[in-house]
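In structure tokens below, several structures.
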Structure I
Amino acid sequence: MTGYEPPTALPRAILDRPDMREALAAHDFGTVFRLARRHAGVSYSKIAAECDIKPERVGTLARGQGSVTTFCKIVEIADALRIPSALVGLASRPWEASESPPAPPHAGTKEIGTDVQRRNFLRATTGTLAVGFPSITRPAMGNRLGARDPQRLRARAARLRRLDHVLGGGDTYRVYLGEYQETTRLLRESSYAADTGRAMLSVLAEQAQQAGWAAFDGGREADAKGLYQESYKAATDAGDADLAGNALAFLSYQAVSGDRRAGVDIASRSCETVGPEAPSGVRALLYERKAWACAVAGLASETERALADAKEALDGTGSEPQPDWVAWVDATELQIMTGRCWAELHRPLRAVPALEAGLAQYDDSHARDKALYLSWLADAYLSAGEVEQSAAVVKHALDLSDGVASVRPHRRLSTVLRRLGEHRNVPAVTVLLGQSAP
């Protein structure tokens, strides 16, 4: 691919146009095609041939009807039109000139001490996976995949998942998406036995969920939904009920911000997808997310029942193996989710003790998550009439979220700040609002 220059390659001047940049950022490829024909003279028939799209489909898209949502097709379009990966949120493509890795810190540089400095350092070193993280360099694989290859990729996914502990989705999205794209390519271009193919599809489903989570965390809602849907299909095709259930749980988590009833229905389906033989951590996670969907929908008794089911599942965890993607689900996490649910239901007498107990065990290095969870503690304090305490919690959360590439803490804290605005005559609130003003 690197030595081939497609006839549809767009000149830099066209790619630099503001209307083209806006269309690419929005994945509005109909507008991209229209601008390519108008300003670069690239015909729709050439676009169709290079992108493997039916000519009539290209014309339909250019007229503003329909959209391109699958990542495989987005990659094909980016390759055919030579669209730099950064403009459409993809990992670097083979034909792109490799960028120079960031220079390592000078030997005399002051040791990185604060959480924000550490996040900035990690962010700089994850532009390419090999830089700063030699242990997670992608393993070389031949044209014939063996039984060990899915295991190697799953272990790699587990190591990469640790980046989510300290970086937001705005920083990790392209890393995780690149993993998903590369496994998609391996499935398409390699040969393998049926069992290996199913195992690779299961890995693909796991990678799609991680990329979808980063997209959601970074504010790419449409991309997240598409990845979750693709994950569900891959998991179903692989016969992996646990990952299929988790894909539905992710879709539910995203849906509750819009259609709350739909979120509850999807969450219920996710729990029904896995059976009692599923690992206890998986069942606990799915019931937690069902509890959250019920809380957002205002269903108090259903919330309490789902939380009880999650606790029962978690209490049953013994020596059985658990998938790495549920490793973070423990008693502390359940305490925090319990507090979040009761805060959402405006039950501060239940919310505050649970959140305070859980957050006392939560290190500040997990800045994004702790800032997010503190927002519900601040909400609960407000519901209890403890305005000054709410303001103090928000101040801590704002300090933690500084520099985190995630939209979620900022959105949540903005909501709490608006509530605090009703008490702007309280000195602590006056100071906080002044400090947080843009």
Structure II
Amino acid sequence: MTSSFEALLPSTERALLHRVATAQAEGRAPSLVGGVARDGRLVWEGGRSCVEGHVPDARTQYRIGSITKPFTAVLVMRLRDEGLIDLADPLEKHLPGTGVGEVTIAQLLSHSAGLAAETPAPWWERTPGTLRPELADVLGERPVVHPAGRRYHYSNTGYTLLGSLVEAVRGVSWEEALTAEILVPLGLERTSVRPVAPHAGGWAVHPWADVLLPEPAEDLGVMAPAGQLWSTVEDLCRFACFLAEGDDRVLSAETLREMRTPLAPLEAGDWDGGYGLGLRLVRAGGRVLVGHGGSLPGFVAGLWVCVEDGVAAVVLANATSGPMPSGVAADLIRIVAEAEPRIPEPWRPLPAIDPQLLELTGPWYWGTYAYGLRVVADGGVELSPLRGEGRAARFRAESDGTWTGLDDYYAGETLRVVRRTDGSVSHLDCGSFAFTREPYEPGDAVPGGVDPEGWRGL
């Protein structure tokens, strides 16, 4: 991203600090640190601590728990983009012998494979990974609790399988793939599988008294792809910006858009959130936020980005419970977006335009529905209703002279120009829908024909 902003206003910075300080105090966290990135760069950081002189900053490591999952999902999507796997592939095709190989890779990524949420006892987050050295130990005797593809059911074991899938296809460990394919290209120098000083220690805070108990920091073994990582506000803000914009060294912007699209079936009444391919989506304050939360004993974390506003926020704390980093991070985004709205880029004319493409602009009719077609950058077009309700969509230009829909009803559908024998434009065809220059004009290519008596009064 390129930034069109200077530093945040002092009033905005104070509001951010107040929110972080309140979260640390009311959440009774030994320490808490937050950061905000705007248009691709860290523009604010702030921390609080119960120990004077030990305030965490944007380079202090915390354990991030399930924010590890988007990293694993990125590795899987890289395999897909390289043609090594397909999201519709059953797991068995690439990782045989698991006993749950009929579930698809897409279902695992979106938590819709029907797998159990957790491993068999003892609780994997507070016990050594050596207790579960094999996938069979992770899955247990009853690994499936719902029919595949029928509902969203969060599954840590599913992401363990995805980590093993990466290892099977790449031929290297999950940690090696993570380092070479994500951490190094994105410059995430303070993100690691094991803690590297300076890092916070994990604490439990008594629910009814202001006293502490240290939490164990276990190596999760084969469960690592579900929650092993340690990271910082600085690194995670950079990762959040990547999730919004993409980076061709890792994943394209188009693939990240795919990951940010809700996929898992929602529960009845749950219309304010969803889950895509390794990413959670929520509506908060009229904004769509994309990201993930995380927790392991002693730590809680939240990472969100609003693509439309170009603002990302990360909050990390070293307490098992109390502070709500995901909610705090969403508040940090809201504070910046409302106090300092994004300044739009200046309007600029297109560098050039094909006269035949310009000829297509203006009003078109699908039946009696009026639409307007306009040209956008890179030869793409937008088709929008001119009045009332209708199916608006953007279309990406293809090399064969057609366009591919990017939104909603027309996503993936082909828009093409149909010409008469003399080369003039007859109509636009989009998934068999005919758009003509006039509504039901006699002689036009209207499916079913037009009444020969034409329009009439009552």
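What follows draws every value from the coordinates through simple rules; no lab data is involved. Owing to the predicted nature of the structure, the values given are computational and were not obtained by experimental measurement. Cβ atoms are built from the backbone, for glycine too; each structure is taken alone.
Comparing mean count of other Cβ atoms within 10 Å over residues 272-279 across structures I, II, the highest figure is found for II.
Look at relative contact order in percent (Cα under 8 Å, 6 or more apart) for each of I, II: the largest one is in II.
State the single structure among I, II that was used to calculate helix-only ellipticity at 222 nm (-39500 (n - 2.57) for each DSSP H run of 4 or more, over all residues; to 500), giving -6500.
Details: I: -21000; II: -6500.
Comparing all candidates, it corresponds to II.
Highest-scoring entry among I, II, by distance in nm of label points 7 Å out along Cα→Cβ at positions 16 and 312, is I.
Computing Rg and Dmax of the Cα atoms in Å gives 23.4, 69 for which of I, II?
Working: I: 23.4, 69; II: 25.6, 87.
The read-out was computed on structure I.
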